[in-house]
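S.K.: Got some structures for you, see below.
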Structure P
Amino acid sequence: MSRYTLSVLVENQPGVLSKVVALFSRRGFNIHSLAVGPAHDETVSCITIVVNGDEHTVEQVEKQLNKIIPVIKVRNLGLPGEHISSGLALIKVQCEPERIEGLMQLARLFGAEAVDIASGVVTYKLAGETEKIENFADALKPYGIREIVRTGQIAIEKNGR
């Protein structure tokens, strides 16, 4: 199974997101990631959906999404690497004073920003593709992760597509 990203432009009105999610639920499709935000026009929202499946499954999802009345346009952005995507993570890490320098060096390597430093705890913010965020979280495990919160991925077509 592969991970495909769909960009769905919808009319910005109440209930649209629940209609889109209900379609996935009825069809038994699993949503890996979901993010919603305003588009360039305030009457339109963009829903970015990352779904696991094969090409046939994704084609079926596209066809079903196009049948929902408030949906304006569905674009299959393809597999990772075929589009530009980013997510956001906030990661709270245990940090003894003697290990702070190593932790800060690790954060710099990944491009993470320390957004809160308290006694024995550092919270980092990192934006990027899923793999980058997962790799950073894996690298932090020896320090002791207290909490991780993440957004869904947002995505846009690469130039030339």
Structure Q
Amino acid sequence: MSVMPAIVLVDDDEMHLVVAKRAIARSQLQANVHAAATGTDALRLLGLAPDATTTASDVAVVMLDIGLPDISGWEVLERIRQSPRWQKLPVVMVSSSDRPEDVLRGYELGANSYVVKRHETGRPGAYLAAAARYWVELNAAPRVAHEPLLPEA
């Protein structure tokens, strides 16, 4: 029996996280979804913060917003790329910014993809589920398994 892959969603907009989780569930993507509202929480989930008590297991992709309330998504991406454990982990920047300089910066810092947030009335978040599906089901990437996350409260 294999471990179900995990998706780590990082965004300080609670509604964005709700829409993303619902869209992924609606798509019937077989993955554990973990959410973080701050960069620090994301680093904790990945075991990259000094006070981390557990590390995510079998992470397939991190979907990371740029504008976070504590440390920026840019800094989270840099920390991921500096980590021997996670440096090859797929990271998708998900931002409301479509500024060319932001897209370029994402790739220069090592993002694997850059997705601009959009509002879809018919199928909210379908684009997020499609992006997650690519990384979970279609992409062949090395995965690192660690102890599982504690259940969310």
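S.K.: log10 I(q)/I(0) by the Debye sum over Cα atoms at q = 0.15, 0.21 Å⁻¹ was computed and gave -0.72, -1.53; which structure, P, Q, did it come from?
M.R.: On the way: P: -0.84, -1.23; Q: -0.72, -1.53.
Only one of P, Q returns -0.72, -1.53 for log10 I(q)/I(0) by the Debye sum over Cα atoms at q = 0.15, 0.21 Å⁻¹, namely Q.
S.K.: Still on this structure, I have one more. Work out the source of 0.60 here, i.e. which of P, Q gives that when FRET efficiency 1/(1 + (r/R0)^6) of positions 37 and 133 (r between Cβ atoms, R0 = 25 Å, to 0.05) is computed.
M.R.: Working: P: 0.85; Q: 0.60.
Answer for the origin of the read-out: Q.
S.K.: Quick check on the output: 34, 32, 23 is Cα extents along the principal axes in Å, for residues 5-100 alone, derived from one of P, Q. Which one produced it? Could the numbers behind the result be given before it?
M.R.: Numbers: P: 58, 33, 26; Q: 34, 32, 23.
Value 34, 32, 23 for Cα extents along the principal axes in Å, for residues 5-100 alone corresponds to Q out of P, Q.
We did not get these values from a lab; they are worked out from the coordinates using the rules stated. Please read all numbers here as calculations on a predicted model, not as lab measurements. Cβ atoms are built from the backbone, for glycine too; each structure is taken alone.
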